[in-house]
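The following blocks contain the structures, represented as structure tokens.
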Structure I
């Protein structure tokens, strides 16, 4: 609930902060190809024409409000300032056509509640000559926007029972009646108001509560994908600003902010934005003076980039086995592979689940070896209360387009070590000596992130906790939907771990009636995308030194599946996936 409230405040306050028309429209939400939802913001306090129209619409539609009075221009301005812009959990959008003409407004109110529901509020069509279906599309767009950019659990609204036209409108757009709330009428001067009555009292009217309950008929008719990001107005605004102004004196404006805030979030001193996590890991190994003749221990079950970063330095990756309960590096397997050539250990926090870092760091300390964490999919994950990326000498993170946080492609290298940071910084800057212009006196690489990518990343970072909660919620839905299904077990967090569940994944027993690949094939026929987990990568023919695949890595690579896990998935989509798995496995 704390993260939910923070996400509401951050989201709404950003939208309300526009101080000119350009900023307001850059924050707008497209209603398909029919128009826009333009957030009411600071700029509108001085828009006399708009305030006058809002006043007229309020007076024309006075009977739909529980508090009924004659509005004036100044009372509307005061309402906008004190009752809308200053209220943290309230948001209003102007509904416009594609030319920017305003036809009405719609918004949310009362978003601070124990249900974590948004109340749809202030739905007023002020002009009647707009495109047919504009308001229906606006309502659906509003709900979808909120669902995919905050950790909201649902939506409801309240409408007077003497407004049957409105009730039918909401029914057509996915709302169902759940409750009738009796109201009593009171009059003070020129103001008529309705409030809830005590039990047993006579009612003058009723509020009809309606909850959002969209039809599920369409689910399964198009492919449910394994991944996909959540992009809000914050990211698009930052990226626009970086594209328009991020040159010359401001060439690193977003890079600097992104690196600083990322380091603070992880809990380290330094962060360097890179073109990929692979590049970040390579820089780390180079800064540790690892090269030809050296060995680095990596898990046998991971994406190839982990071992490729080792190979790119001229060193040799050595493949250790993984644990069956975490799918992460097994410390005992690591220790059995240490030789005099071993120069580092590279654990991976697979699919957002932290490795058992206490065991791995104990082995590293015993043998005097540095740790480079491949935390590519694990921003925000924790082991025993400590963030991934803070256990070793270096760590690398990924913002590739399928990850929790995205910049399209990109990564981040982090460290707490002053000397290692200086070495990494020079390598990152192509071996440049800053004391002489264009003077290169050491080996280096060109793995830098662009300022525009950093702008997108900064917006994502400022929302990262709510994105994590959205991922964890998806896994909880899978737990619920797959309860009791035979032959499978979900890759769930172990004691001491806090996973971000970048991917919700399952392991299929060898005794199942279908093979892993057959299950995936059958799911695809039902429009459920999935993908196999990474195979034991020691099997690839690209390694100069060949090694037998590790048994647990081999087993997981043959039997495990990543399920649809995009951060914007609906609960009903997850339940559809679960029901297909349940049916295919005979549950």
Structure II
């Protein structure tokens, strides 16, 4: 492998032409995924050091510092290179920079060495990516390394054995490294493996949902961490009686997630739900779709698998996720650094590499050769109950919007905007400079059934019913706290139009908040923002505010959908039954739901 560390596979000069025969929704085929991988790998190479061991991308450093960030750039793009190389016609130029990088990075005497897991905690995360990439390219890279380099790599990875890690998805970083060490005949920690397996069983709450460490923080980590590392541990370990039992367990859980939830949480434009931590990983959310096919753990057709994954990739590429120099930025669409967490550095977005696991499937696999099929939201309107995370999900085919009413997912600051709101969607995001979230923490889920839900947080009890583009929300507050209920925030390159409780984007997407039951001293205003929203420069949010009301109900209807200018569909009606206490909502189509409001 003689390629210079700064050289790279040459990407196609332009994106391949769309193929709307094979992929009627996205136009994307395997060629587009290969092109995207090659382009991403080529873009980082000018930022590699002389040996290729560190890739120091431009941008503010993470809390771990530039040295750690440079190693993160190596490890996360090495994972992408490994997936790309396995079925490449010529894998050598893809992997050569990473071969020289591992030689220098594991050399304690090299000025370009990697930080060790003992020196910097973030290196414990990246060690797992290195181990996964080495496993997938065993014949292409590991077996061709100088024996001294292999010994140094084993010595570096061995520092993961028994090392302290947070009790969440990080336990799998130790276990995956242990599995790789075992696979190359090196000493390893069986205790690390046993701990990860036991902890993960404790975090699994059914229906395909894991918490990440025992709290009720359900988000995309369920997809790109908890449904990934356990199965990859089994893949590295190989065919043993122990692995067969574990693999069956993990495959069944991924199957349930793909059957009951994952495809319903993808918007018609390909967007994943804007909710949770680390959203800058973007199309990393495609990982469970490809992994379902890779591990024979999916109920989805090959055409739907590719539709969901390719939709995510195209969604972000078409909206500026890669900058002019081809680098993935910290953000959602374009660069938007307020979306970062303290651990986010310039190379953090490259955990999006996990979305490329489909490249491990051979080119003639049905996932790549079958015609794309409709997402659930494209097939028709739906309402879905997800009891474990406490979500009511509604999708509307006319505009492709997926919305969740959140009555069970919880977390503590500093992640309040990505956990502690009552509603999230595939087409909107909260402003990141706004006032406190619309609920306290923690949340107590009381019921989630049919099209209705009920939960309590602090002094506030909230009931909701959803159907189509509407959510009806009934709020009771005890004590002297004022009431604040935000609607869906719209954002774009120009200010959304509207005033008071209604705002409309130029593409027709409309957000409205209507008062269904009058409250004392209540007002509805349109809060505007600039440069505070990941969906665009200008944002607008309908907001209901009212003074303390000694337990009197506050009832509003939230709307999110596409409308012609100056119009809004007929709103639902609500009747309150205080003695029950329940409410009955009558929807515009005449259907109705009666649900508990939790009023004292």
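So the values come out like this:
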{"read-out": "Ranking I, II by percent of Cα pairs over 20 Å apart, for residues 146-289 alone, the structure that comes out highest", "value": "I"}
{"read-out": "Source structure (of I, II) for helix-only ellipticity at 222 nm (-39500 (n - 2.57) for each DSSP H run of 4 or more, over all residues; to 500), computed value -10500", "value": "I"}
{"read-out": "Highest-scoring label, criterion being distance in nm of label points 7 Å out along Cα→Cβ at positions 506 and 538, among I, II", "value": "I"}
{"read-out": "Value 68, 43, 35, calculated as Cα extents along the principal axes in Å, for residues 402-561 alone, assigned to which of I, II", "value": "I"}
{"read-out": "Top of I, II by mean count of other Cβ atoms within 10 Å over residues 234-241, largest first", "value": "I"}
{"read-out": "Origin of the value 18, 45, 28, 8, 0, where P(r) over Cα pairs in 20 Å bins from 0, in percent was derived from one of I, II", "value": "I"}
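Read-outs throughout are calculated quantities, based only on the coordinates presented, and are distinct from any laboratory measurement. Everything quoted here is computed from the prediction, not taken from an experiment. Cβ atoms are built from the backbone, for glycine too; each structure is taken alone.
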